[in-house]
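Novice: Read through the structures below before going on.
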Structure P
Amino acid sequence: MNLNQVTLTSSDLKQTKVFYLKLGFELIVDTPHYLRFACSQGGSTFSFVYGNQVLNSTTIYFEHEALDEKVNYLVTKGIDFLQIPSDKDYLWREAILIDPSGNKIKLYWAGENRLNPPWKVSIQNE
């Protein structure tokens, strides 16, 4: 299977649209109650549906090979980061920011370690 999309809730779709366009995603659906964006690589999409109550227990990960350059570019566009790119003990380099609805976003680069970390389990598919 392949992941098609994830849908999150936004209490302010106008702010959400501006924010994700600024991050560089392509807006493919824009209605008063729903937004859908396409990622620039891989064909995945993600969307937002309008809702008054937003429970922010989700973290969205977006991978970018030139992470540091991407973060520096976004900072010049006025995007604030909670954490600038830093190396993690799980062998990823990541930066953290929050979208207008309070969803946590991690921009990261993991390279080969994304799918093949040194601690990868070897389970045979049945």
Structure Q
Amino acid sequence: MTLSRKTKKLIFLTLGFISIVLGFIGLFLPILPTTPFLILAAYLFSKSSKKMHNWLLEHRLFGPIINDWEKYGAISVKTKWIACSAIIIFFSYTLIFVEVNLYIKVIVAASGIAVMAFILSRPSRSL
């Protein structure tokens, strides 16, 4: 069964709004990243709503990050520093102060390292 074009647009639009909400929540919860959800929202909106896509691209705070990603697959040096610092601080807190099974700590550490490796492997652009 093939979905109609209108149905696909509605699905992409809905998922875009969900991504925006998750990105917004990520501003306040350190374990939930903001930028990947906004990049995902930009992609989903590019497939469903030119108006919402343009709104994200022109946003004063998130627009430059999303533009760099869409045009160059790049993350600015400043954003890399902020992201990696936040990962180190918040993941370290979990590793040091939260009493959980060692396997959980290994998963948390591996996740943090993997995310930082991805971030640092992207080309840089200065803002």
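Quick note: the coordinates plus some simple rules give every number you see, no bench work behind them. Just so we're clear, the structure is a prediction, and the values are computed from it rather than from any experiment. Cβ atoms are built from the backbone, for glycine too; each structure is taken alone.
Novice: Consider the structures P, Q: one of them gives -24500 for helix-only ellipticity at 222 nm (-39500 (n - 2.57) for each DSSP H run of 4 or more, over all residues; to 500) as calculated from the coordinates. Say which.
Specialist: Traced to structure Q.
Novice: Quick check on the output: 1.4 is distance in nm of label points 7 Å out along Cα→Cβ at positions 46 and 110, derived from one of P, Q. Which one produced it?
Specialist: P
Novice: Kindly point out which one of P, Q the value 25, 12, 9 was derived from, the read-out being semi-axes √(5λ) of the Cα gyration tensor in Å, for residues 38-93 alone.
Specialist: The structure behind it is Q.
Novice: Taking mean count of other Cβ atoms within 10 Å over residues 62-69 for each of P, Q, which is largest?
Specialist: The maximum falls on structure Q.
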